[in-house]
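Student: Have a look at these structures, which come just after this line.
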Structure 1
Amino acid sequence: MAANPGNFTVQPYKDELRLEKMMVDMQIQYMQQKYSHPMPDSIHEGGLYAALHHDGYWYRVCVSNIISGSSVSVYFCDYGDLSILPLDKLQPLTSQFKELPYQAIKAKLAGIQPKHSDWSIEDCDMFQELVVEREFVSVIMETSPDLLNPTDMVIGLKLIDTSGKDDICIDELLISQDRAIRTM
């Protein structure tokens, strides 16, 4: 998930293979077994579940809000996405899938801010084009409380694209494109 340079999600490289294995194991377990639909009163806010996404894959989710007796708002704790799902797409999360820590880490580019009062749609589109589904070297520059959820942290990163001949620092690229200004 990458909304803008001040709000995106990263995953730690060190756990990449563990996440891939867990996802394969979840697909095998939840696709082979027949589960009954959970009773609405057995679902609670903050609970961890396996959820069948509309893409046909099972994911770990945390229920963030019970919307009605038939749907819930969920946070995909390994990918950072939010979605509304019908209750019949949730199943209890077995203990083997609770071992790996959440892989979605809230992040922002450190040391920059939008040139104007907020990131424009064009800035957001450009940022997404630069970073979504790509791997970067990152340096943690700062940590701060998440303003929307003070019990969570947001890490301020310097993202470096090392895939080409020359390294590209994403913050410096946005500044050179007149999309951002330096704050540090």
Structure 2
Amino acid sequence: MPSIPQIIHALQTVLNESAEAAAHATGFVQRSRRLSGAQFVQTVVASWLAYPDASYETMVGVAADLGVSISPQAFAERFTSAAVATLAQVLAATMRQALSAQPAVVPLLDRFVAVEVRDSTTIALPDVLADHFQGCGGSRTHSTAALKAQFRWELRSGKLDGPLLQDGRASDRALEFRERGVKGTLHLRDLGYWH
């Protein structure tokens, strides 16, 4: 289990260095701006953690706490495809930090070349992101914007692949990892991958 200083270091890395690198790689930030990639990511993450239905006005208040002065309209205009790609890259960096695990040491697993667990999760998003990630509807339980994240975890080595991101309404089978499992691999998946 990681220590508190390790967790703090991992969060600082993801919310600063990884966010800036993602913002430049996706074209979200192309030159020095009053709203950096890290400030945008930190604002969005902090806003949605505290208020899942945060308005632009709420986000602008959080941005002000980070030392950024921006209008709600200007902040709303920053929600582009590049912003979505930036947030997706930061999510991937977060998962790599959070889920890099020690290999499982279970003698039963020695029978297999690899033991691959694959699963997905669906996360409801604010409706403003419906153009980027389509959800399943418009009721309280079914958002018009949702993100499906797929993961593959090899238990014997501890290697984590993913997340692969897609529309929340997509089937689990709609997206595949590039690498295929090798012969002799035990595959553990739920029924969403078999229908």
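Student: Quick check: 21 is what I get for relative contact order in percent (Cα under 8 Å, 6 or more apart), calculated from one of 1, 2. Which structure matches?
Tutor: Traced to structure 1.
Student: Check the numbers for mean projected area of the Cα convex hull in nm² across 1, 2 and tell me which is largest.
Tutor: If we compare mean projected area of the Cα convex hull in nm² over 1, 2, the biggest value is for 2.
Student: As an exercise: helix-only ellipticity at 222 nm (-39500 (n - 2.57) for each DSSP H run of 4 or more, over all residues; to 500), calculated from one structure in 1, 2, equals -6000. Which structure is it? All intermediate terms of the calculation are to be shown ahead of the outcome.
Tutor: Numbers: 1: -6000; 2: -10000.
Working through the options, I get structure 1.
Every read-out reported here was derived from the displayed coordinates using simple, explicitly stated rules and does not represent laboratory data. All values reported here derive from a predicted model rather than from experimental measurement.
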